[in-house]
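Once you scroll down, you'll see the structures, which are given as structure tokens.
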Structure P
Amino acid sequence: MMGAGLYTLLGLATKSAGQWLPISFLIGGLVALFSVYSYAKLGIKYPSRGGAAQFLLKSFGDGLLAGG
């Protein structure tokens, strides 16, 4: 997840968050940790090469809602 955006927007984030920048990165990391954890649990429950599309099919079935 390390991309050019991290380095490009660091100045803007510093201007917005000020001295709270490390805390904001920590909070963002925790949010990312929760989403990665749930994605890993789904991957264990439904092993497939389909990724997120496979999870949508399992959740909503093969129809308009999953396709949308």
Structure Q
Amino acid sequence: MISPKLLEIDRSIRDLSLEEQMWLLENLVKNLRKKTNTNNFQLNSQDIEKEIAQMANDDEIQAEIAAIDV
């Protein structure tokens, strides 16, 4: 279940320009990498990119995005 706060953040992100959204995404990935590295849980950029690609092609995630984007 997606929290109302997360849905609010999603709506705010959609109001950003493409450049701002890309900046945000890059910073999120950087922060995730830092967290995973400090928790002795190593993920390299190829693993992260592979996971993101799999999520992007997941039917359930696509349905959730479509429901949110209405």
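Nothing in this text is a laboratory measurement; each read-out follows from the coordinates by a stated rule. The shown structure was predicted, so the numbers you read here are calculated from the model rather than taken from an experiment.
Here volume of the Cα convex hull per residue in Å³ has been calculated and equals 129, so which of P, Q was it run on? Only one of P, Q returns 129 for volume of the Cα convex hull per residue in Å³, namely P. Structures P, Q were shown, and helix-only ellipticity at 222 nm (-39500 (n - 2.57) for each DSSP H run of 4 or more, over all residues; to 500) at -24500 was computed from Q.
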